[in-house]
Each structure stands twice: as structure tokens, then as C-alpha cells.
Structure P
Amino acid sequence: MFFSKQKIEKPINIEKKVHILTLDNRWHELFCNNRKSKKISDLEKKLNKLVGEQGQLTNDLKEYSLLKKKMMVDIVDNMKEAIEDEDDTAINEMKKSKKYISDIKVKLDKMEERMETLPKEIQITNKELLEYTMQDCYMRMFNTKNELDELQEWINKVREELKEKAVRKTEAKEEYDRLYSYMHDLVGYEIIELYDKKYLGGSK
């Protein structure tokens, strides 16, 4: 048997890493003429959200790292005036910069921590989406194969009938020609023409 007719609730476990399915046009084309199941749609949304989060975090990490460097430069720039000249404005600016750096470091730590866990989450979600995609495609293939088998059976039956009809056509043509030839030889063209008009509509 090609596939069990009974719907499989839990897909087969697939221990193979593949590319991100929702970034693959061919994956989307699988569902051009078929609605995605709720499970596949939910996994697609979840995976897209995780991939989007990863992209946003990558950009944020770059921006906050650059901002941290800028704050460090500001501290160095204000250090001389703050320490040597005891400039109150420079001291306040240096304190603000230190506070900003501290806040940025906390955010960077959280983002880096999240960036460490995201790839695993993406891989797990993509794996689950792969398994449900395979299940969905094979169920559709099972139904399509049944249809193909039915169509082939019909084609074979029609083909056999066509052969029989072709043989019968040849036999009927031979009988028609034999009868016509004999009648023509027997009574001649003029009589045959009268019969043709009456019985065959004027043609052989």
C-alpha cells in the first residue's frame, strides 16, 4: 500500500537540518492551489516571527554597540575637563555618559543572551514545520495517486473499447463496400443512383 488512508496525527520525526522553509519560494508554491492546515499556518507565523526577531536583534546589536563606543568617546573627551579643570558641566556629562553606557550594557547583555537561544528555537520550529509539510504533501500525494489510478483504469477501459470499436468499424466498412459493390454490379449505376437517393441521402 502506498500510504495509509487513515490520517496521521503526529508526523514522522525528521532528524535532518534544512534551510528556513518560509524563505523558500518553492515551499510557498506547494500551497498555491491548496489551503495550508491550521498547524502549518501557525508554524509559518511563528517561524517568520522568530526569523524577524533575529534580524531585528542583529541590527539592534550593531546600533547599540556603536552607541556604546560613542559614549566611551564622550567620557574620554570630558575626562580631562572633569578631573583636571573640575568643570561641573563636563562632570555631569561624564556621569550621564556612564549611566547611558550602563543602560546600554544591560540591553546588550539581554540581546546577546536572546541571540544565543534564537537559532535553536528557529531550528526546532523549522523542523516541526518540515515534518508537518511532509505529512501534508504525502497525504495529498496519496489522494492524487488514487485519482491517477482511477483515471488510468478509465483510460485502459476506454482504450479497450476503442480497439473493439475500431475493429467493428473495419468490419462494418468491409460489409458495406461488399454489399454496395455487388448491388452496383448487379443492377448498374442508374438503378443504384435511385436507391442511393432514397436510402442513403444521395451518397454512397
Structure Q
Amino acid sequence: MARRGPRWYFSFRSPYSWMAYRDLVDHHAAVAGAIEWLPFWEPDEPALDELERSNIKLPYVPMSKEKHLYILQDVRRLARARGLDMVWPVDPAPRWEVSHLAYLAAERLGAGPEFIAETYRARWELGENISDPGTMRKIGETLDLDPEVLAGAHEDPEIRELGLKALNSLHRDGVFGVPFFISGFDKYWGVDRLPDFVEQLAARAA
């Protein structure tokens, strides 16, 4: 198996992943452009069934009320320290495959980074529902991509197959949360580990 380069796993759901994204593109643009970007999300039932047939189990753990309340406080603190204006979105019926499979569709169309920027902005700055295919359609119009391709990506068999490959990748990498950075055998979990990841990449390059 070919040796893989440095990479990070992101999720549109996670505020910590959003802040890591902003830190990457705002302060480490060269690193952001040189590493592989891989999505992380909680799959729907059909995808879980496919993964189970391949003996792949993903490490999802339900969040306690206490942890949720802590995250609300912690995220406000971290966003304020970064000078970021954020809106805490409401997810009445989350379907994370809608946005993350739309990302895979946008990436295939050559607009992955642009889609990530717009989707993070929609969720964490505008408070929009990214589980709504209509939001994906609007992002497609903004990016001058086929809006129906993005809106229907979660139902496209070819994109769903790409999604299974992405989920298998995070399984093989032992990813249990986001943001998650990998360089060689070294792994870094959490937005506060990004500087260590960047430093390690610089040391390897030297």
C-alpha cells in the first residue's frame, strides 16, 4: 500500500472543526493547500448497513447533556478569542450525509475548497440548515455549480459509493473525532493540536 501524505479530517457538524478550518486557511494557507482534506460524518442507516457488511464499525458515542452544555460554553469562548462571529445552528432533523456527500460531489467538480468555505459559512455564520437539500442547492448556485447535483448528492449511487470509501478511510486511520490531523504515524486530535501538526510538518520538510 502506498504511503499516504499528511491529511486532516473535518466535519461540517463540528464547531471545533469549523474553527480549525478558519485557523488553517487564515494562518496556515500553505499547509491548507498541501494536505489532503477528508470528510467525517455520522452515516445514515443504508450506509451503516453497507459498512457492517464490510465489518467496519465507526466509533460514534452519544453525547451526554453535560458534555453538550460544556461545548456550548467552550465554543463561545474559543470563537470570541479568534474574533469570530458565530450563530449556533438548530438541527431539527439532522442528515449529515446531505452536506458531506454534496462536498464529495463538489470536489469531483473541482470546487471542493469553495464548497467547504460556503458550507461552513452557511452553518456557523448564518445558522442555516445544511441538512436541507435546498441549502445545498443554494450553495451550488452561489458557486456556479449544478445545484441539482449538490442537492441530490446524498441520493446519487456513485456519490454514495465515494462516501463509503471516505468512511472506510477514517476507519483505517482510527479517526474518532474532529478535527483530526495525521502526518506519518503521528496523530493530532482537536483544534488546539493544529499548531503541533503544522510544526511537525515543518520539521519533516526540513
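Just so it is clear, none of the values below were taken in a lab; they were calculated from the coordinates. On a predicted model such as this, the values are computed, not experimentally measured, just so you know. Cβ atoms are built from the backbone, for glycine too; each structure is taken alone.
Using the calculated result 1.1 for distance in nm of label points 7 Å out along Cα→Cβ at positions 41 and 145, pick out the matching structure from P, Q. Display every interim value, and only then the final one.
Details: P: 2.9; Q: 1.1.
The read-out was computed on structure Q.
Match the computed value 14.9 of mean count of other Cβ atoms within 10 Å over residues 97-104 to one of the structures P, Q, and report its label. Write down the numbers at each step before the final one.
Values: P: 14.9; Q: 26.5.
Label of the originating structure: P.
Structures P, Q were shown, and mean count of other Cβ atoms within 10 Å over residues 113-120 at 19.5 was computed from Q.
Can you tell which of P, Q yields 2.8 when distance in nm of label points 7 Å out along Cα→Cβ at positions 89 and 105 is derived from it? Derived from P, not from the others.
In terms of FRET efficiency 1/(1 + (r/R0)^6) of positions 49 and 169 (r between Cβ atoms, R0 = 30 Å, to 0.05), which of structures P, Q is highest?
Details: P: 0.00; Q: 0.95.
Top value of FRET efficiency 1/(1 + (r/R0)^6) of positions 49 and 169 (r between Cβ atoms, R0 = 30 Å, to 0.05), among P, Q, belongs to structure Q.
For Rg/Rh (Cα atoms, Kirkwood Rh), which of P, Q scores largest? Intermediate results must be reported in sequence, preceding the final value.
Working: P: 1.59; Q: 0.94.
That would be structure P.
Upon calculation of helix-only ellipticity at 222 nm (-39500 (n - 2.57) for each DSSP H run of 4 or more, over all residues; to 500) from the atomic coordinates, which of the structures P, Q produces -29500? Label of the source structure: P.
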